[in-house]
Structure I
């Protein structure tokens, strides 16, 4: 559906909302442009916009169905860019990705949002308080949208970082838990997030370097700041991915060490118990002529021998670290 539709003249919004046809007619006038914002439109809802602004059918298909990777494409004089939004859901430790797809022309900008993250209502309100920036045209809106999307990466990355710190402490805490599943899930979320951020770096860099005439020269410098934040986010995610790989390897090593310790303890206990078992087994064979069989102190002597040997074995295994 259409969330908001407005015409801007000299950086200031005209009063009231306007229809699609009226917006298209108005933006053809000098020093005017229109901004139409949509949220998860259907093909029927988007059809009038496609016809009025003569949008390319491939870009329209992407905007309706979403689930595209970040990219920037040029169709004649229109720039089409896909931005991935991100929101971190802490209880389930999942990154919820959405999309904002932008059609940018010299006198119009159409934003199509999918997902819950990075709402644009506040972006529009803030921009309308800066007519000096808005007078530079639709490129200023694209910068504000991209800036909001990239800024929203920061809390999502922070949430991931906190959970990674927790799982790292758990691995090295000495507890006998095995957080391998949690580590793997976090690594998968980081990888998915990185795939949403990485391809966007080149697109924003091209906007910052002034590759497209639809971006006013005064606005291009603002994209450099967005690109810096984007590169920082990408580097953090790459660092998290490497860190989680190391944590997973460390956890595997910890599990292996614990298993070896358990095997040594079991082996030591079995060895200690084997001595009385062997002696008792011999004396349980019911032969008549056996050492000390008829002696009054034979029974306590054998028990003492068992106890001494078991104690010596216990001391030995304790010394070599098998019974820690």
Structure II
């Protein structure tokens, strides 16, 4: 291990910059009618293209689809339940500790007595089924985005440590087709989603963009919204409609991206890598402090939070000055 680290340094590559790999599973479910089949196929294709543009190795992207996709050059298998289970097993086999696994569900869902299910050709996959399949990914950070109707119960089923769970609806009772998926997928190619202007879109930014644009669409049509998206990333099984960078939900999602930071690209300077490592450590400290909020004296909590936020602001300015 020591020899490997020395070799990487000699080549101008740090072990930190090499360590993290991203794995993406896109599941395109059944549409029911032509309009939805086409819509879901388009969303899935766009998600695949965004992942490639973000620098995820094509070998780490698995695309499953219930229907033929517009771009036949994109390899995909059928999105039935056995294939989903097999795909997650394959990801678990090749993913290393510390890697990030993204699972994006695009399609329809429906409520069930035991929660909710995502609609597939053949037997549907329930929230409990997916939770069981993801149980082997204990050493990876897992992001699950269910853009389907009636997806809310997936929050409770999938919530956990080092988990980000996003659903298009707040409950199984919101069972109309959703708009959220359109805007969530679009977020990775939309300039308006990158609110902090760091040229990448975090899971929190994608959620906020999709939620905002979805509501704008309902307002434009003067319709009552039939979907209320949720995000949970603190493991308590309770999603938030308005998560934030320094809220109970949102701190982890704010630090997770499809792509690696530009500052950690191959050949990044040792100074930039160290500054980025320190920034991530500060962000983690802020997240941990937020979780302890209820157990700390009010003045103590805010004093510690202010110190961390000032340190983070100064460090972020230093990183930007170096082009990060």
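The numbers here are math on the coordinates, done by the rules we state, and not lab data. Bear in mind the structure is a predicted one, so any value in this text is a computation, not a measurement.
Things to note:
- Winner on mean projected area of the Cα convex hull in nm² once structures I, II are ranked, highest first: I
- Entry that produces -13000 once helix-only ellipticity at 222 nm (-39500 (n - 2.57) for each DSSP H run of 4 or more, over all residues; to 500) is calculated, selected from I, II: II
- Among I, II, structure where log10 I(q)/I(0) by the Debye sum over Cα atoms at q = 0.09, 0.18, 0.19, 0.20 Å⁻¹, for residues 22-173 alone as derived comes to -0.34, -1.07, -1.17, -1.26: I
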